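What follows is a group of structures, each given as structure tokens.
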Structure P
Amino acid sequence: MSKRYIAMIPARLGSKRIPKKNIRYMGEKPLIQYPIELAQKEKRFQSVWVNTESGELGKIAEDMGICFHRRPPELAGDTATNREFTYEFMEKHDCDYVVMINPTSPMLRQDTLRHFLDYVEENEFDTVLSVIAEREEIFYRGEPLNFTLEKKVNSQLLEPAESVCWALTAWRRETFMRLQEQGINPVFGGRLGRFPIPKDESCDLDTPEDWNIAEGILMSRIHPFEERYMEL
């Protein structure tokens, strides 16, 4: 039997490093519109929700035909974690999995979301994280993590190191809530799966520099290299 999925798009209106980034325009539309359109095109979602304290963001969600989950004021500040606001969301909405689609990763492609849900569907993980697989020499606390100092090898032969990017995350509702109620961190809880996504889709908009990188990726999609090359 197919699993029951709900999409949750977490978004706050307040942001210190990129002011009001969720309603700031990237290209021809506000940032919050990217994950909404992505989720709307995926038919496996029973419902799509913007999880926010902001009535302004909630109205955008409803105007676009999705649902508005108003999170309580105590979960609206900088210190609120996805552990807390996801649990509060799960208390109100029944499903098998909550899939968090992060608006700070606007470069996600439809195929990536589809393959991510296929991966969840075909396995029995409690948590699935989106990761970037880096085939580069990486140091951790001054020591080589995935290579040796005694030998230089080509990057494609390196064991990839995976970094969590939070573009897409799936949590089994039953497991997440049980662990949270037991005082155990549910964010990485239970059987853990990792789903690699393409590097050009993994941008995480925390700083103005991140925004500039994402805009560059967007422009490269609007005007591919081959097209620009032919114009020269």
Structure Q
Amino acid sequence: MLKRMTILLLVALFVVPSVMADRRKYVWTYQYGTLPPGAAELEFYQTSKLDETDKWEYRIEIEHGLTEKADMSIYQIFAQTEGESFKWDAVQVRGRYRLAEPGVFFMDPLFYLEYNRKIDLKKQNKLEAKLILGKNIDRLNIAINPVYEFFWAPGDPIHEIGLDVGLSYELSPSFSIGVESTSRIEYIKDADTEKGSYFGPTISFAKGPIFYTLGVAPGLTDDSNDARVRFLMGVEL
């Protein structure tokens, strides 16, 4: 059985053409698009926050297409801080809805909504909303994500606004390269405003039912980590 599974995986990687329904060309920025109804995908995220004390986060996501314009995902999130134990950190659900068919507007719009609940109930709830804007010009892809994040209960509410932007070029149907930036401004009652910004390269490879995407982004402000690195792998189910 193991031998057969290995052979099937190798065939998928090197023989089957690129057919990923929701291939990610960026690691922080979302492109325009949803899964077709009935389609499903498994995604794995690994995020490293490199600083004086390094932190790692691991996400397992199951994504499912609901209608021609809507899909949803459920995440299990795990985390580890340097010198501490690996732990189950949070659960998360998110939905996406395409507001129009491609080409109706100058940039294709999609609405994204996410809820995150920490396993430690002493930590705050999080709600995140994004407007995903996308544009394809031949092999060039442009993605822009204005972001609003709200943290509440327990403690004083925290508001974050941000912007994620990606620009990529498809060298072949299987391989693309690009650059990506992500920025957040955090507002907390009776506290100093914090600003974090990152910018760096992104590469993506897809073959058959699997894609891989890697992004490296050094920090640009005093409140940023020294760098952030994220790896994504997606498997069409």
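A short reminder: the numbers here are calculations on the coordinates, not readings from a lab. As the structure is a prediction and not an experimental result, all values here were calculated from the model. Cβ atoms are built from the backbone, for glycine too; each structure is taken alone.
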Identify the structure, out of P, Q, from whose coordinates helix-only ellipticity at 222 nm (-39500 (n - 2.57) for each DSSP H run of 4 or more, over all residues; to 500) was calculated to give -9000.
P
When mean count of other Cβ atoms within 10 Å over residues 49-56 is calculated for each of the structures P, Q, which structure yields the highest value?
P
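Can you tell which of P, Q yields 20.6 when mean count of other Cβ atoms within 10 Å over residues 33-40 is derived from it? Numbers along the way, then the final one.
Details: P: 20.6; Q: 15.8.
Of the options listed, only P reproduces it.
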Which of P, Q yields 23, 17, 13 for semi-axes √(5λ) of the Cα gyration tensor in Å, for residues 41-128 alone, as computed?
P
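Quick check on the output: 18.0 is mean count of other Cβ atoms within 10 Å over residues 81-88, derived from one of P, Q. Which one produced it? Walk me through the intermediate numbers first.
Working: P: 18.0; Q: 10.8.
Going label by label, the one that fits is P.
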Going by FRET efficiency 1/(1 + (r/R0)^6) of positions 73 and 145 (r between Cβ atoms, R0 = 41 Å, to 0.05), which of structures P, Q comes out largest?
Q
